[in-house]
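Below you'll find the structures, each written out as structure tokens.
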Structure I
Amino acid sequence: MNPRTAVATIGLLAAALPVAPVPAGLPEGLDALKRKDYAAAAKELRPLAERGDPEAQFRIGLMLEHGAGYPQDKPQAVIWLRRAATQGHSAAQQELGVLHATGDGVAHDDVQAAAWFRKAAEQGNETAQFNLGLLYAKGAGVRHDSAEAIRWFRKSGEKGFAAAVAKIGIAYEVGEGVPKDALLAYTHYALAARSGAREFIAQRDAMAAKLAPAQVQAGTRVAEAWKVGQPLPTAVAMSPTVESSKAAAAAPPRAPDRCSASGALGGERFRATHCAVAFFADQRSVAIWFSESPITAEEAGEFRLSSYANATRDGKPRTLVQVMFCPGGGQERASAAAIRSIDLNTNHAKSALAGVQTVVEAPKDFKVETMTGEAKPGGALAGRIVGKQGSTSFDLDFAVTLPAQDAAAGMSCGRK
């Protein structure tokens, strides 16, 4: 898994500019950054940073992080970002959270990431609010708390952060942290789609296909009327009716997912016929959770949101295999040849020592017998993968429909 893609980041110039007072040299340095004249920017900003100006420290930190005006130096970037962050600079706090969450320039530490995200989020930084929500959704660095995740997503979404609004749509679609409500799910997807992002448009359209036309019209009216700064909707005037439910039921049913996994985990035999699927659109990567015991609708919804499989049920360990892979190597069209590595996580109910967490490589550890379909929201994907590493062997066979909603994390497929 590539944790950096699991959080929202800021670019060299994306953070808000300072308001007042502005020390001499800072406007000139920021103007130089806009022109991408990094040598001039460093000349203006470095003396200010050394005198303790947090905005200049933040910009120098970003320049070092991205190798702009200086040779790339992540450890030095962290030093300057921390100097700005300890003075309360929210964008520097947010960026430090990203670096700790990804292990980029510092040790990977979700607890530290959550702490820095929280500092920035409490100052109103919408990117940090979104990222803190992601950590609560996944239970990384903080306890898993879907309601708290939704609370931070709302704060971020009310500032117009489209990805946060889409996450709330997912929550309403699956009933995670909020009551299940297809109309509110559609409304939030429609709000997020106002950004023009293709994945949010796909989520909106997929949910629209499940509603009656009158419901779509009602949700669209709410989405179009909403303005940044207003509370996000918690109700839509028109509730689902018997007629709309019948219309949704009359829609062509989606083919049920088919999956099976068998083999040995640390020498312990297993066979799993239940599965859940997550799709990380940013990288076009897929996660599939194969389980011996049934997966509840709530667990499947949580997996779609976080790509995190629940290794226990009712307080007891369960046997499972979770794989993350890139069906098309970062491209939309899936193919057997494109899959070069798999992030493999296993757990066996009979033996805690039988589980593994590793990356397996082709052709040494596994072979993709077949792989067809498209790595896109709502795309069909089918394949068979067989492999063996030490005392762990697996035969995975599946034909699934990828979720329309985007997961919070996934495997890196080399996409920029």
Structure II
Amino acid sequence: MNKRSFLKKSAILSIGAIPFFSQLDEIMKAYQHLPPTEMARNEDFWSQIRAGYRLKPDYINLENGYYCFMPQDILEHFISHVREVNYQGSWYMRTTQFENKRKMAEKLAELAGCSPGELIITRNTTESLDTVISGYPWNPGDEAVMAEQDYGAMLNMFDQVSRRHGVMLKKVSVPLHPKSDEEIVELYEQAITPRTKLLMVCHIINITGQILPVRKICDMAHRRGVEVMVDGAHAFAHIPFRISDLNCDYYGTSLHKWLSVPLGAGFLYVRKPQIRKLWPMFAEWGKEPDDIYKLNHTGTHPVHTDIAIANAIAYFERIGAERKEARLRYLQRYWTDKVRGLSHIQLNTPKESHRSCAIANVGIRGIKPADLAKTLLEKYGIWTVAIDGAGVRGCRITPNVYTTLEDLDALVNALIEMG
């Protein structure tokens, strides 16, 4: 059998060959005429989406921010990819894995709104952004701007380049309840000096769910001659946007969060003119300086995860970005509106609807976040994560599309009772 005929018969290249077990197409036909805001409140529709998930009965999972596990149809596709890669073995690894990874990167670039020559698949946001931070051409005395509320892995990498290259780090603190976009933009601008080279900003702050005005921050920074790197771990497939509209220089995200790809996939976007200046984290050979794939050599990795990206994109597009965003925002406002204003409740997420989506953070005055999370789990059967730092004290609450109003009512009742 020659290579061409073998590839034609390969199940891996037939990404859509396996039927969707949840029959999502049939479900969508009955509701696709409804506008997103109306569908967001249609519990019959979302109960059918929920039926496509295998949910653990031991607790109510309100910690999807770490890992939005897969619905069954994506999981079954993924398992088939694992079987096929195992079946083909080193033949696949030495032949079609590279072509398929590029195909998946092209699909992601189309969904993200950038050129295929500006995006590579990574393993997660940390790898994506640390590739930029560690590979940036730093000189002693250069400065970088970031926030106390940024993710710890990236702050740690900045600390390392500070010790290694003599880079000065300037940290701002983003207010929990900003008065305007301009307040946030000015906060970052005041930290910039003539020596500032790179500014890092979260698209959505992971500990509070606050959406930052990224385009305005990028425009401001570029006027000051500063490049911008965006931590989009919680934004991609959560809120609709196009990278080309953000005007950023670098963007990293994790696909195992809101796109529900299997664990071990993310992407890195680098604006084409900036690729040349970056050094790879792992050495590559035979690539031109402006080829983004010079940054993509990580050795042997779980390639079946890469292939499942197409299945996750197909699932996401069937539901629709606007429908998903509307549902997620509705779920968050459903429970936060019920507890906001209670004397013992501290909501650490802005009230304005455009400043958050699915994620919110809640605390109870007089109770440590760790104790709050422990009580929610042990007494009320609700799984969350405690946040205690960077000016935020509470539990992060992250529903997903399978979450029911009854789940959120249980949370609200627990929070009221604990007061």
Structure III
Amino acid sequence: MKKLDYKWTALALLWVAFFLQQGTRQLFGPSVPAICGSLGVDKVAVGMVGTVFAMVYGFCVPVAGITADLFSRKWMVTIGVAVFCLGIFLSGFVATLGLLVVTYGVLNGAGQTFYYPSATSLVSQLHKESRATAISILQLGLYLGIVGCGTLAGFVAGKGGESWRTPFLVFGAIGLAWSLVLVFALRNTRPEEGGEEEGKRKKEKGKAESGKISEAIKAVVSKPTAICVTLGLAMMIYVDIGFKNWMPAFLQENYMKDVPSLARWYGLHAVLWHYLGAIVGILLGSRIGDKLVKGRPGIRLELGIVGLGMGIPFIVLMAYAPSFFICCAAMLVFGFFRGIYDSNFMASFFDVVNPRYHASGCGIMMCIAFLFGSLSSTVLPFLAKVFGGNMSLSMSSLAGFYLIGAAVILLARVRFLSRDRI
């Protein structure tokens, strides 16, 4: 196969893996009500599964960032897919909440961390002339995976009984099979293929530079802008995890009587409108950021402020919407501004961090964000329980975290960006 053709073959292979990675995450949220009935536990207890998953992801992702530079990216991706899909598959057999914590929370959480750093760096290397297009195509796998798998999980779980287990078994098995496809179809592309001298330099210094996690930490904490971007991401991840895990249950509890079809399609509505808006937002935001950044260096942070700040009223509207239609409309606009934020947050981080430490720095940022964000999966049902089962109040509390995120990014834009830019 010609090299020119292989870069698109590799993208297709990684796209399916990304679809599975993001899609299998969304199997949990729509299945929560059925899992509670099946395992005989309440929502707060089940929420711990999502918290453990996010915490494991947060602890492991810095390691994934470092190992992506040290070992074969093909095998990091392949092993990662195999491990998290094994966790998903085994989740379909669990008989207790403790076992679900191990299979979905620990095994799935650890395996998922090793896909993203390796896959994105590989796509970036293979698509030097088509990088933006390739990454956009890859990102589409995230949105379609969440919507597709979330819809199926909600539809099947709506049948009641033990039917919620089926999507875990099906997608887990598909993922295990796909990991075998990756073994034979994905090439072991070396990072130094860009040039002989560069390759020699990386061989000689790669381990020393990549292994210096303390230097990577210093590269992040020495830049206040990077710290503010990380804190902003932590606020967004808190909202994202809480929204994805509990919106299906929220729709069921609030609008089931008015919209009987939600018994089967709540998994679709919980994510479809949000991610439709996000697709538009991320395409528009990335275009604006790339076009204006040369003449206006602060545009990336400004888009982050707009994305989080303008999303606040629509989170509140979503939580207290008087009708199902208005709730879906609020999710659509909330998703649009989330996409505006998503379009530039990583670029704004890279604008101030030494390029040598981009992979490791990204791992550190994701670690902090997911460790904090993991709390929402348990906090939201706990708040609802404390306030008499009021899910609207707990969902509206997410707006406060968007406000904090917008504030810290505003601080970075006003006080630190001019001196931190590289």
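The numbers here are math on the coordinates, done by the rules we state, and not lab data. Please read these numbers as outputs of a predicted model, since none were measured by experiment.
Quick check on the output: 25 is relative contact order in percent (Cα under 8 Å, 6 or more apart), derived from one of I, II, III. Which one produced it? So the calculation was done on III. When Rg and Dmax of the Cα atoms in Å is computed for each of I, II, III, the one that comes out at 23.1, 70 is I.
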